[in-house]
Structure I
Amino acid sequence: MNVLPPGTLLQMMYLEERLGRTPPGRFIEVGPGSGEITQMLLNRGWCGQSCDLEATTVAKLEHRFAAQIAQGRFAAFHGDFLSRSTVVSPQVDLVISCMVMEHLDETAQFEFMRRAREVLNPSGKMIGLVPGSPAHWGIEDDIAGHCRRYTQASIEALANTNRWRLMHVAGLTYPLSNLLLPLSNAIVRKHEGSKLSMSLLERTKQSGARDVKFKTRFPPILGLFLNRMAMAPFNALQKAFSKSESALVIYFEASPAPELVHG
């Protein structure tokens, strides 16, 4: 079993609790990375698709989820969710993305919201996880090709501007990720600083498949400490501080505004 970074564990724990409130259906996942959220959805009875700009990411997903693909429960494809030439399943119950929207310029960000509404059932919803706290912009944002970090207010403004209804928003991983941030930045600078010479698009493509020891990859022995049971106190803390403007991750759920449901 993969040993996940502490911040990722906290995000997954929060997402799992929120998914428990939603009956399984069909999903489209944008930017699946290594497939941790994909696995969670499939384990909970969902079926659907994941798309990514990077072909190697898709190949790894196809290998990891070969059994579910054979069962007709899952498909992974290489493509741009925003492109009209990319065919996705219409009328899904969930559009979900993790660390995707911050890579989009202003025009593409609005197009993402429009495209998500286009493929979503009128009663469906979108779940997004994005970087929070612009004050904490750092080396990781640069090497990952980010355009912005969000605030809870900017997420609400984005939803309102694009005629979505914000159903839930919370800051995640505070204070643990904030305490670990100086160490994280030092590791990223040492092992990935060379990526700054790449184009923004290449940095974006590679951001979902990073392999950095003690940042995205941990020795199995650390699973004794990096697991859901050990993270339970920090999960309680992130919930207690869910309104903190210093939270490094923002989680949100949104649904199409009522006037657009039949329009």
Structure II
Amino acid sequence: MLLLFNSTFVFSQDIIVELNGFKLRQFNEAVKNEFGKPVHTTNFDDGFIAEIYSIKPDSSAYVVFEYPNWNKEIIFSIQIYGAFKDIYPKFKGITMGISENELIEIVGKPSTSKDIGDYGKVLEYKKTNYSFEINKKGKLSSIKIVDNFDEMFPNPNTEKIPDFNTIKEILESNNPKMISKILSAEMEIYINGKTLYFNHSWEKEIDSDISNIYNTINKIIKGIDKIDASDENQYEENIRLTLGENTKYVLKFKTDIKIKEIVLKWENGKYVIWEIKT
């Protein structure tokens, strides 16, 4: 049986954004496209929603995706449950079912350890966004990561805005793994009257480009290498102000190349690409 738990975290740089192939802030459509219908859905009093999906036929192992009350379309937390060593959550090289001592050797000593009755205990780590459950047999039974980006990095740092040449070189690399590092999980591309976004797991998108994001980027940036960023007739940078949100930065391209705008958003302590317009 699964225990959903909440933890309190403080400011730090040690943030894990991916678990079991998915990334925090991906759209919930990506989850449904991979797993289908959840085996159980919980609607909390505060408006949050948790959906449970089996990852073993007998439902002895499962993954839980939680969606926040302010945007029920994006993943707020990911929790994988099951003390089985054939489950690889893709988290710091850990396998589920290892002993508490083995876990501590990898991630260090927890800040707090809380008893949770029949479920065992929860290990919490300050200055992170992750926590673990250890069952009564002393085995790792759960890993959870939470989107606490806004708590960790509340104030945008304009010094971290990547310059035009850096963005250009990464986008021109035609390397999905490299390009993914500067993309928001919520990124959208507006092209030919359509909107493209990541609608499968983050891992599958990098490996197979199933949503055609990386192939599209490779096509629409043709000619970007000829842009003279010092020529205001070819290129300019602006800010975008939206009530209640952090300032976004917009790169505008004025020549006849396909791409017209790249919008950068402050997320998890850095600026990432949030929108691309053609």
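Given a computed value of 15.9 for mean projected area of the Cα convex hull in nm², which structure among I, II does it belong to?
Matching structure: II.
Computing mean count of other Cβ atoms within 10 Å over residues 45-52 gives 21.0 for which of I, II?
Of the structures listed, the value fits I.
For mean count of other Cβ atoms within 10 Å over residues 133-140, which of I, II scores largest?
Once mean count of other Cβ atoms within 10 Å over residues 133-140 is worked out for each structure, II has the highest.
Comparing mean count of other Cβ atoms within 10 Å over residues 29-36 across I, II, which structure shows the greatest value?
Checked I, II; max of mean count of other Cβ atoms within 10 Å over residues 29-36 sits with I.
Comparing I, II, where is FRET efficiency 1/(1 + (r/R0)^6) of positions 165 and 221 (r between Cβ atoms, R0 = 30 Å, to 0.05) highest?
For this comparison of FRET efficiency 1/(1 + (r/R0)^6) of positions 165 and 221 (r between Cβ atoms, R0 = 30 Å, to 0.05), the top structure is II.
So relative contact order in percent (Cα under 8 Å, 6 or more apart), computed for just one structure, reads 27; which one of I, II is that?
Computing relative contact order in percent (Cα under 8 Å, 6 or more apart) on every structure in I, II gives 27 only for I.
From which structure (I, II) was helix-only ellipticity at 222 nm (-39500 (n - 2.57) for each DSSP H run of 4 or more, over all residues; to 500) calculated, if the value obtained is -4500?
II
3.7 is what came out when distance in nm of label points 7 Å out along Cα→Cβ at positions 53 and 101 was calculated for one structure; which of I, II is it?
II
We did not get these values from a lab; they are worked out from the coordinates using the rules stated. What you are looking at is a predicted structure, and each value in this text was computed from that prediction instead of being measured. Cβ atoms are built from the backbone, for glycine too; each structure is taken alone.
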